[in-house]
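Asker: Structures follow.
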Structure 1
Amino acid sequence: MNWPEVDFESLFSTPSRNGVYKSKEHHGSGVPIVNMGELFAFNRIGDQAMSLIRMSDAEMEKSGLADGDLLFGRRSLVEEGAGKCSMVYKPTGPLTFESSIIRVRLDRTVADPEFFFNYFRSPIGRSRIRAIVGGAAVKGIRGSDLKQIKVHLPPLGEQIAIRQVVAVYDDLIATNQRRIALLEDAARRLYREWFVHLRFPGHESVKVKHGVPEGWQLLAMSDVCDAVGGGTPSTSHPEYWGGDVVWVTPTDVTRNDCLALLESEKKITEAGLANSSAKLVPAETILMTSRASIGFFALMDKPACTNQGFISVMPNQGNARMFLLFNLLGRVEEMIGLATGATFKELSKKTFRALPLLWPTASLLESFEYRTYPLIQQVRLIKKQSQELARARDLLLPKLMSGQLDVSGIRLPDEATA
């Protein structure tokens, strides 16, 4: 198919606009504001928790966001982040956006917003964004360049048909994300019920003295688990990279959408592992980020090693893994407060090992593990399904966005499998 190419600006319903910048005293209350963190973390932005900023009615008239607005990152420390496109999707209330973001509002009589959102996350759209990226230490794009790039313009009906094909995959993935959140929340609620509110099975007949149920112990983390750090193989030895040993970085965990981390893009060889300070930890070890972004967690389904930004928590007794995981999830603010460092905050292994812990009975640990670990296993299965859906979608995107595929002949995934 030969679709015409037009200047992107010709599809705008209003001129593109940079977001708002206000001093600190205007922050903390008011209207949710989309920052670069949301832009990088979410393809669709609408109902996430965000920072607040005070805005007047006149300011919102100029810098408010509406369903279907496209948001482009103006600046990024990495080239792949510059020009990253997200879409405002069914916002639950007023929204605005910060100064490092460009808002594009399309004329819906000729341009379907979701089609062009997909266009700019496809290889063809990304290549056109990369062509206008500039900067040395900080990469970025300018609104004046963005409006002049050439984009393909299928007939509106074809745009909508293509968007609907991609939406089937995205909707199934979004449904899976909601299922994952419900499963994780169920485990969190059970932990709070048993170990915070002390309404565990049989609690009626257990004596509690000074907040400690009979048979429980006041211990330290070092009494119940081993905590080890990580290390990075030398980058001057390319032969250390590309092997079979999974190497996890903080980014793998912070951008993960659930507690079950299945894989990392990075691998090292056995020689690379031997020549680093990293330790290969067993599957189901609790991986916890401990530097800068403190308190993100992941459970692997295979042995892995990590770089220096982690503490790997390995229970030294059976049936304790799930209790430790949800105990730590509830103590993130505490651990952030204990972190030290000038350049960036870090929770040391010594401080972690000294954390006090109210330790339940062995039978209660076993019962909690029995009830919650299957929830994580379900999360793993759903996560794998989502990865397969994303791969299928990403294989289709380039062909859809270039007009190589007739959408009427595409077989959609079975929604019943979700």
Structure 2
Amino acid sequence: MEKLIIKGGHRLEGTVPISGAKNSALKLMCASLLSPEPLTIENLPRLADITTLIDLLNHLGVTVTIQGGMGGALKGRSLTFDAGQINDTVAPYDIVRKMRASILVLGPLVARAGEAIVSLPGGCAIGNRPIDLHLKALKALGAEIDIAEGYVRASAPQGLKGGKIRFPFVSVGATENALMAATLAKGTTIIENAAREPEIADLAACLNAMGARIEGAGHETITIEGVDQLHGATYSVMPDRVEAGSYAVAALMTRGNLFLEGAKAEHMQATLDVLEEAGGIITVEDGGVRVKSNGHIKGFNVVTQPFPGLATDMQAQLMALACVAEGASVITEAIFENRFMHVPELCRLGADITVTGSSATVRGVKALKAAPVMATDLRASMGLALAGLVATGETTVNRLYHLDRGYERLEEKLRAVGAVVDRVPA
């Protein structure tokens, strides 16, 4: 076990290289199951979740070869995933419980092997995230579904067939599972009310590079013409818009000036709009996005929504910003019902937050004061680290395993732009 020690009060200035997106990389890795030929994925971040999924893919029979070095530069490495032979179609509880994204092997396995037996998933405890829409999508493609003893069994011994899938509400994971499964289904599949996140378009672009025939990814309706087989490809992961947004918040909180190298403004416009309202000066430059403070942080009101709205994965970080803003802010969480667990920890640092139902009213304070805090989930851990950057004294952030699931070399990137932060044994 490790912890972060952050000495607050230092202005951040310089360049932060943005890593490959965790929320895209994991799905691209699952897509390797769809082809008997190797898929090389470039710009993969070094994260605990990536390692967990590699373990699962190894279990299923995928050979993983590292093409780039494990140390040195912050640029992500390249890995080749060779699913020439699938040795097992069971994704066991011991691996799946560590990460919810493991459910995304379900669609590729049943599409390619005709069967998948996948443990019901785990992950961050941020609310109820049922997989019923995943199963509904596979049923629409002709799969037979059975749930018993904590496992989902999907079977289609004669192969999947194209069909019409309409989601009653937007689900990123269900859209991704349906998209991957449909690439090998016989005939045409139409997905309506599909998720529009940039990661969906990234997955579709990778699948198309492998020979899939997908149109409309990134829009509400996606059309997939099934093919008999996908081939190998080389594909680079998109930049992580949540990581970029997190460092953008850091620039404002510390009254700093950060160039987010590799960030795409169009992927994170909702976050940038909030930061401009709060007093940020946003400039799109060649090769990235610059975020700097105008010297003041103003309160703001936000509601998390599916893309192109404000990402729920930015809620905790923006709450940390609101803690030191002038005036009051209201933050409404409309995606997950249990994603305010970081509020008591922020209050330990002196924040003034009142939660009523799905909304939190944050009254800005002149200064936060250091204290030991404990991360409750991945994004909450970053919110606490951000608060520590401006708190008086030394803040200790415990339970770093949450942070390591989604932020590559956080302390190194922060130190490079002026933060005083160390990782030490707990």
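Asker: Thinking of 1, 2, which structure, once percent of Cα pairs over 26 Å apart is computed, gives back 64?
Answerer: Considering all the candidates, the number was obtained from 1.
Asker: Using mean count of other Cβ atoms within 10 Å over residues 237-244, single out the structure from 1, 2 with the greatest value.
Answerer: Structure 2 gives the largest value of mean count of other Cβ atoms within 10 Å over residues 237-244 among 1, 2.
Asker: For relative contact order in percent (Cα under 8 Å, 6 or more apart), find whichever of 1, 2 sits highest and give me its label.
Answerer: Largest calculated value belongs to 2.
Asker: Have a look at 1, 2 and say which one yields 0.25 for FRET efficiency 1/(1 + (r/R0)^6) of positions 197 and 245 (r between Cβ atoms, R0 = 35 Å, to 0.05), as calculated.
Answerer: Matching structure: 1.
Asker: Can you tell which of 1, 2 yields -10500 when helix-only ellipticity at 222 nm (-39500 (n - 2.57) for each DSSP H run of 4 or more, over all residues; to 500) is derived from it?
Answerer: Matching structure: 1.
Rule-based calculations on the coordinates, nothing more; no lab input. Keep in mind that this is a model prediction, so the values were computed, not measured. Cβ atoms are built from the backbone, for glycine too; each structure is taken alone.
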